[in-house]
Structure P
Amino acid sequence: MDRLNELTWYAIAYAWVVGVAILGIVAAWLLAPTSRRAWLPIARLRPGAWIGRDTFFVFCVYHGLPMVITATLFQMGFFTPLIGPAPDRSALTDSAIYINRCQNIASPLGFTLTLGTIFFILYARSGTRLHHFGLSWTRLWPNVGLGLVAAMGAIPVVIGLHMLVQFVLPGRDHSLTTLSRLVRNDWEWWFIGFQVVIVAPIMEEVVFRGLIQGWLRRASLSGHLVVCAIVVLFGLMVIAEKAALVVAPTEDVQVENKAPADAKKAATRPATVIDYLAPGVVALLLVGGYAWLMLRIILQFELREGEIQHWQLDPLEESLAPQAGLSEDDARERRRIACEQEELRQRDWSNANAQLAWFGTAMLFAMVHYGAWPAPISLMPLGLIFGWLAWRTQSLIAPIVLHAVFNLTSFIALYGTVMESR
């Protein structure tokens, strides 16, 4: 019954979002002449100067700074007048709930400071500006329309895949989904909605499609290997958390003296071998697909050992060879042909690496959500759509719009399901 109610609310949310999206596209078409331009521009790649160390540091800031801000506000007693004093630390479940509520309330400040810090770090380190991420007003309305159309096609596919996977691999809800069942004040829903519809789309697209995807297409072999290692690590973390729950099971969370049906089901269902193996298998399959794409590039461009190590093409030997025994006109013609071949080869190399980065960012984006396993399985195709939009439009506007509309659909369904169950 709970699953049926959830599906019903997803259908309601999707119908509402599609209706608004169609009205928005029609209004833009009538009122904004720029929206009538071709939605897909000439394929090109944004410039970027940030390196692997910058990317890793910003990734740490993205994960750590919001927690530091929440902890600072907690020490200042900021949350006490809003949601009461913190529970005793011996009550682990109550303490975890309180911390989640604090993080939810602190999300606007954490979002603002974290995003500003990321932009400042990259500008100071490499002179990176907003348009290097893909944040600009250029082709705004075509990109918005493209994001809305992509959302209408992607939402039912991704949600349907997620529901199907949950029947085979039951797991845990997203932290915000759990929090939504525990909030005691209606005004806290506004902060949850802000996180879902504003914070996640902008922050994740800037970090993953803007920063990581922009770096990964220029990374060395070691950078690609680090990404693969992180993906495998996230898969192992899911297994470790499942094992920890078996060794030290947590108490059932009670909301108004009534535990959610999903929590009861998860607590009573015994873990199977598939539950333990699936996260690692999925991570290895993703890394295997990534390695296969890299092998294809190696074979396509016939890379030598040095080129593989640095993951960069060396100039063709023919373009450097002396033109002895030829007339000046013939030598000039041969140099012209060699330069054209080299330019075409470099362009093909850049496009191949852009597509490799598109896949690598998608698998990293999916596995970062390991805490809501098995969500990474359905988020992988969604990440591929995000990556394609960012790569094809060279803008983050379309991925942000798609991300926001997808999350808005999930938020409406979540709100309706929770309110109906109370």
Structure Q
Amino acid sequence: MKPDWFLERARHYLSWMQEKRALFHQFPELSFEEWETRKRVMEALPPNIGAVHTSKTHAGLWGAWKGNGPMGSTIGLRADMDALPLEEDPRDGRTYASQNKGVMHACGHDVHMTCLLGALHMLKDCEQHWGGTLSYLFQPGEEKLPGGANAMIDSGALDALESGPLLALHVFPEAQVGTLGFRPGPYMASTDELHIRVIGSGGHAALPDRLTNPLLAAAEFTTNLYALPKLHFADTHPTPVLAIGRLEAPGATNVIPSEVLMQGTVRCLREEQRELLHSAIRKLAQDTAKKHGVEVFVDIRTGYPPLINDPAATLHMKHRAAELLGQEKVLDLPVRMTAEDFAFYGKQAPLVFMRLGTASSNGLNQYSVHHPAFDVDPECFVYGAASLAWLAFSRLSMPSTVEEME
């Protein structure tokens, strides 16, 4: 099978994919609540692709499918299913706008499901030409800690993958439709939540000698927190991110509160950075408490690990993508300090996380993900489905060798 066949076949499925995406988009569901979405995915799967597995404890769906052709290797394809707690702003009067108030597929997971479904149908059409094992995963709960990836792993969704790579694509409105981006090695950051309480003794603001002011301590603590990444990683690019996004001090113009609540995030590209920053935050809390005579309680809630794309597998897939799209359409991605629970699968498989261009050449569809007016160029379904199908086929139709990943 030549690469062009996959683009032609994806175009054959374009109207069908647009219908499926519209259905997913109209009825989005929040993280770990994707039960109806799972039903819609099951109804859209091609027939006779082996056993389809589900769980009673989470809304994930997965399977392992063997082709009918000569023996090949193994590969996995994953799509996420959940939407965001966001009210849609359909500025163009789109007919497929969300009908679930306050919930929207603003991160493109409806696109990811659609592209994977399209790819599965294309691989069904040519299953006599490949003979390996394809693992496919429709995963719940990517947008919310602790993420759904570990639940899928624990359910056995990767058991048939053996040593094969696991691929996923994600919408990328920063790039035009028809492109696909790759980055070997560290690509996305870990994400940990900071929950901090600074406790003193409040009172009348005009009587500071009778107070132990937690606001003063919290202000200094916040300033020093922001300095920690530069202090410890001055020569590192990009520098880890440490930010406070919420600070609550329920006082008044003349009232100093007794407690200040703070929330924030820590983002790192490497585990050693993560461990060092966690220790530095706790040490700073101790020093601040001692200096100001307050108590500082730090709760660091560990989230997703850094997303590390397997270098060999990523470069191999990048080369294959160029055969399909043309070298000029294959992009080199910069690192991002956003996070993805796809990173958890790295404990079980070599990862290849790709970015699918979704912006229109006429300037439309360039709103960022998590924006209430986010949308994609419908042509992206052709390139997303064709890319997943071609990359999978190119491995499933080849013997399992070490050399093919080099």
Structure R
Amino acid sequence: MMQDAAVSITWVSSADAIPAEIWEQCFPPLLEGRWWYAALERSGLEDQFSFLYALLTRADVPIGIAPAFLMNVPIDIISPPPLARLMRSIGTYFPRLRYLKTFFIGSPCSDEGAVGLISGVRLRDVAAVIQDAACERARVAGASAIVWKDFPGNAAAELDVLRKERSLFKLVSYPGTIVPRLGGSFNGYLKTLTSAKRNNLKRKLKRSRAMGELESSVIQHPEEPVLTEFYDLFWQTYQNSKTKFERLTPDFFRLIARQTVSYFILLRVPETGKLIAGMLCFRVGSRVINKFIGIDYAFVKDWYLYFRLWETAMEWATMGGASELQSGQTGYSAKLDLGHRLVPLTNYCMHRNPFLHRLFAMAARYISWSTLDDDLKLHVLAHRKNQSIIVRQGGREGTGSDHM
């Protein structure tokens, strides 16, 4: 236990060690709650993550929960391309140098980092306390770095106190994606798109239907055979992904399928019943979270399965009264075509070795959306070009930035 002023922190290793009512106070919708963290703990991910939770109390009254985890991070994932190639080469001969044991505050699989606090408690007022406790816990665990992972908007701004009080540095992360207005129906959603994007989506859906009809369904609590089909497609998609993060197990999908927030959107070939595409979504309050997808890559060409899934998901979400749809990180080209807005996410980082801390802080200045992802690079370049045209038309020169 660590204590600073009137705030104390106790670490526990299970979400169930914290009473459900405290989770409900600290992680209400639109956040993923105890059900999410408990499923991750029990999914056989021990070779990738170790989970922890900081319970914050004041005068013995719980005021917050900070989920955390330990992970060996491949340095090449977050490095600029030239450095990433160098680290991969070095890692061939010295594998330990390719990984950095890191203590994260946040969730390994959530779209955004969150510290849950009761009403009236500000993140900026407890951030340094959490950081000090995390530093000590990282030291005991042998972790070299501490990272506040993927914090958005106001939360990231409140964490700026850590730069001043604890010398942490900021690191750009893969942005999240969200459709903030659904339009009340699929046709209403189409009207929120630009004419170019709307026509592009209609054209892809038309081409897909020309390939063949598909049977769509949205189900909860699928049986084991369906979960096996879904996982096989998920694994195909994971294997074909350019950027790989967590490696989920069949047990995770079995556990998460029991939750009332979980919905499986499925596309089958009517003649055979073969599942060829699926999407796992969570309905959390007025938000739908498009969490994981699976695609049969034998049907990729001209079938545009992702867009057929999206059509079914949007029809289901709007019929249920959802006001926004969050789709997470990566796969940006398709998401931008579908009208998603990029949500800047920020990491706050510290290396326990002062020299390496300064070195990583310098390297962080050269990491941007453009260095993280090729689709983002194209988006940034297009934005800069458009901004430059607009500015020149206004009579002066200028360009945009990586954060828009």
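None of the figures in this text is laboratory data; all of them are computed from the coordinates on show. Values in this document were obtained by computation on a predicted structure and should not be read as measured data.
From which structure (P, Q, R) was Rg and Dmax of the Cα atoms in Å calculated, if the value obtained is 23.9, 84?
It must be structure Q, since only it matches.
When helix-only ellipticity at 222 nm (-39500 (n - 2.57) for each DSSP H run of 4 or more, over all residues; to 500) is computed across structures P, Q, R, the figure -24000 traces back to P. If log10 I(q)/I(0) by the Debye sum over Cα atoms at q = 0.12 Å⁻¹, for residues 156-211 alone comes out at -0.63 when worked out from the coordinates, which of P, Q, R was used? The correct label is Q.
When relative contact order in percent (Cα under 8 Å, 6 or more apart) is computed across structures P, Q, R, the figure 26 traces back to Q.
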